[in-house]
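See the structures that follow.
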Structure P
Amino acid sequence: MKPMPLVAGNWKMNGLRASQAELDALKHMIAEAPPQCEVLICPPFTLVGAFSAASGETIGIGGQDCHAKVSGAHTGDISAAMLKDCGAKYVIVGHSERRADHGETDDMVRAKAEAVLAEGLVAIVCAGEREDVRDAGKACEHVLSQLASSVPEGATPENTVIAYEPVWAIGTGRTPTTGNLEEMHGAIRAALVERFGAAGNGFRILYGGSVNAGNARDLMAVANVDGGLVGGASLKAADFNGIMDAYRG
């Protein structure tokens, strides 16, 4: 059986201790009107411990990245074991901003995902194409190649989530058409089934890229879209809660 849909907020490099007020507000909103989905917030590393302690049972907390090693001489890095120790349940790996800003390759992303799984956490493995790749008609080919190399052999529907985030849609206000999205998520699903057999049908495939309260219901209704990975619209409780209306009656 496929796990519940997942709506995950990636706060990126945003948030200070005072931002816990947004977490508290979101907890209240969810308690009043529970959505039929899992809810996750991935704050900056500095807030993972405090948010984990304050989030309660209704909101999961995750990290935005990790090192592939458990420990060692890696100044400034954070391991999956450290995130687990802080209370994190999920870790995002391979986000396009990490790939672009830090030169992360598919092999590096896979190693990080393996580290996440080794700690008993859930990896959210990201993939997505640039606009020039889509314009060249190679979007599906590019994304499937990224996933083939980035998703580890030990992946299961319980320990791994896939996130499709077209680079050209992140923070731009632009989103794929429902037809584009159905084609891409269908291709990802088919590739997962080909690689993992029947278990491939159980993986959650999230969509990310300018998701907001106004478009979430349409986006989340597309076949093989099992939730969202949300950026800027997750920073304010009211905005993020509005996205979860896609999973309310």
Structure Q
Amino acid sequence: MRRRLCAGNWKMNGTAASLAEIETLTRTHPTPQVDLLLCPPATLLAQASALAVGYPLTIGAQDCHQAASGAHTGDISAPMIADTGASAVLLGHSERRENHHETSDLIAEKVTSAWVAGLTAVVCLGETLAQREAAQALEVIADQLDTSLPDGATGANTVIAYEPVWAIGTGHTPTDAQIAEVHDFLRRRLTDRLGGDTADAIRLLYGGSVKPANAAEIFAISNVDGALVGGASLKATEFAAIMEALENAS
């Protein structure tokens, strides 16, 4: 039985003062019934990890370099992330694919590096609006999944997050049927590649304008095991409301 996961991506937001939101979350919701993951900016990883000690909250980074070390000015490696106390990393987010021209082959290298460092890789997939309108969504997602995910994926080291690019930060959400189609497709694709038992253990998150108002409806959709939340994860009250919707759906 997959344990549901509520994950938050702070993106390029947050200073030391923002850590008060984590303190609020741990104080007001001391015993969450789902797994929690927050991915603050790299500057806050060590402090956030310290705040999460003793609380069922995993801290993750938003990216890592594919190499463990080297002459890569400004980059952060998976072992460095692990050294902060964090234990997960987002990889392949559409903003990295688009703004930094990251290919699925490169993302696969990063996933391998994350696994070697003992980090859980949250691998992000999603189509653009043009691809959706051209009826290419499943083709694009299949290619991203097949190429971005190296052999060796398990429920312990991998989470898959479906984030339609056209729904991220736009306020637009796919229909329930569109989300179900993709999540069911991902489960079948994983099963064909990894076998039923392994595929069944990998959690599938939905991301893209998830907020308290629509969370319950999204969590009722088949093969949606949780959410990757953007802006709403910056405030403990909003993130907690989404978490509570997920708890009620469990």
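Key figures
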quantity: Highest-scoring label, criterion being distance in nm of label points 7 Å out along Cα→Cβ at positions 194 and 210, among P, Q; calculated: P
quantity: Computed 1.5 for distance in nm of label points 7 Å out along Cα→Cβ at positions 2 and 218 - originating structure among P, Q; calculated: Q
quantity: Among P, Q, structure where mean count of other Cβ atoms within 10 Å over residues 66-73 as derived comes to 14.8; calculated: P
quantity: FRET efficiency 1/(1 + (r/R0)^6) of positions 10 and 154 (r between Cβ atoms, R0 = 25 Å, to 0.05) - structure with the largest value, from P, Q; calculated: P
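Each value in this text was obtained by applying a stated rule to the coordinates, not by laboratory testing. Remember, it's a predicted structure, so these values are computed and weren't measured experimentally. Cβ atoms are built from the backbone, for glycine too; each structure is taken alone.
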